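Please go over the structures that come below.
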Structure P
Amino acid sequence: MPVTLYHVNAFTDQFFGGNPAAICPLSRWLDDSLMQSIAVQNALPVTAFFVNNKNSYDIRWFTPLTELNLCGHATLACAFVIFNYLDPDASSVTFNCSAGPLHVTRMGDSISMDFPIIAYHFLDERMLMAQILGLMPREIYKAEEDYMVVLYKEEQVRNFEPNFELLAKLEARGIAITARGKNVDFVSRWFGPRIGVNEDLVTGSAHCMLMPYWSGQLGKTKLVAEQLSARGGKLQGELKGDRVMLTSKAILYLKGQIFLESCKSLEQSLECS
């Protein structure tokens, strides 16, 4: 049977804004190689698959190159699909993943995601990072998967011209650059050439590190952030203990079907909804 695909723009209410994700609801899992091939074919930053597990959903995310441990914008997009097309009466949903349960709540026409804070530590590598970035950072931090580089002002983030070849050499999933914002609390951009996403358009998972940092810097637990990519996106965040609440909107771009009847792995592994 065909696989239903929803193309959703997350962290925006604009038809051509935010970060696009392909969302594929399944009745049972496809083979890993097939899900990776679908992500390659979709050629979007992330393709997400989820399976209904009675009172919750199991979720997985794939870039065109690899599987992710956590993805914010595609989780938002999955919740949008559930709330608007699969279970319109639902007010909340829980996704199960390797990072633990992710609780998502409908908030009027917005969606709020309860994510774990990502721990990070300070690095004294300003000169090395300056060679990679082409400008001197203010501070550098490292989480398990990502770097966070703090710059001095918003214009540096906005005008930064990345060398993707050099960025791909970093032993990390990606790198977030950030600075205090003029009209929002902080701004950022995120680059992940090592995982097949040169510049991500709006990166929810990166804000699990950015929000705690700027909360400490600004002395507030509720923040408004903007990612300064070509399409851009805004989100609100609130720190609650060791969790961060990320709230924004999403919009459907298209709905279609993936026809996989001739694929042997499909015949062997599952029946899709």
Structure Q
Amino acid sequence: MSSNRSLPGRIYLVGLGPGNLNMITPLARDVVSRCQVVVGYKGYIDQISDLITDQEVIPMDLGKELDRADSTVNLAVSGKDVALVSSGDSGIYGMAGPLFTVLTDRQWDGLSPQVQVVPGVSALQSAAALLGSPLMQDFCAISLSDLLTPWETILQRVTAAAQGDFVVALYNPRSRARSNHLLEARKILLEYRDEGTPVGLVREAFREEQHVSITTLELLAECIEDVDMFTTVLIGNSTTYIHENHMVTPRGYEKKLSSR
């Protein structure tokens, strides 16, 4: 890491994976342990407490993403190497977006401070690994949170994914304030997909509270109380099937073609 404090420090956008220390990449471990400052949502920082020794730690609440990014840039400009941490991968609904937004607003020259993105295991990868092989064909990720994206835009994306026969990974599927969003998305999907389409529900992947279940689009409404913001929902396409409690999407459309 940088040792010349007359120069700006570096910013490392670190993806921590699903939360289990065993799922953090070696590069992410190395960066967190060697940076002078670690910035992030306090829940994520708690997950990596074993990696923190004498680093300065700046925990922040959820909803303070731009504040986190702004603080990170200020620290780097002052000459410190900073790890800005996200769960999963920082480039997938993580802190990469807010950080580059702040840099853009400051007319960043692309060089000072230097920025490196350290990839992590995303939530959709973690969920897929626990379910079987649901992501073997084209898939998309859609967040059902309308805090930053208009709900009408989200519905348009769900419709397009349903029409395109994509396997769909739903992030932020349900909260107390958004208790019906998942049911609305389900209604759209049922317009284009069979009611028996497999649906995987993975909560707290690779953590102590992990819970994995497989249902169908028809029965998803009966499982709605089991879904929250810590759940990733994977919805199969027209070829996805369930075998021995595993969710399987064949590599191509052979299964569908062979039935003709």
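Results, tabulated for the structure shown:
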item	result
Computed 2.3 for distance in nm of label points 7 Å out along Cα→Cβ at positions 78 and 110 - originating structure among P, Q	P
Source structure (of P, Q) for volume of the Cα convex hull per residue in Å³, computed value 121	P
Comparison of P, Q - label where distance in nm of label points 7 Å out along Cα→Cβ at positions 38 and 94 is highest	P
Identity of the structure behind 32, 17, 13 (criterion: semi-axes √(5λ) of the Cα gyration tensor in Å, for residues 46-205 alone, calculated), options P, Q	P
Comparison of P, Q by relative contact order in percent (Cα under 8 Å, 6 or more apart) - largest value held by	P
For helix-only ellipticity at 222 nm (-39500 (n - 2.57) for each DSSP H run of 4 or more, over all residues; to 500) computed as -8500, the structure of P, Q it came from	Q
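Read the figures in this text as sums done on the coordinates, not as results from a lab. Computed from a predicted model, the values in this text were never measured in an experiment. Cβ atoms are built from the backbone, for glycine too; each structure is taken alone.
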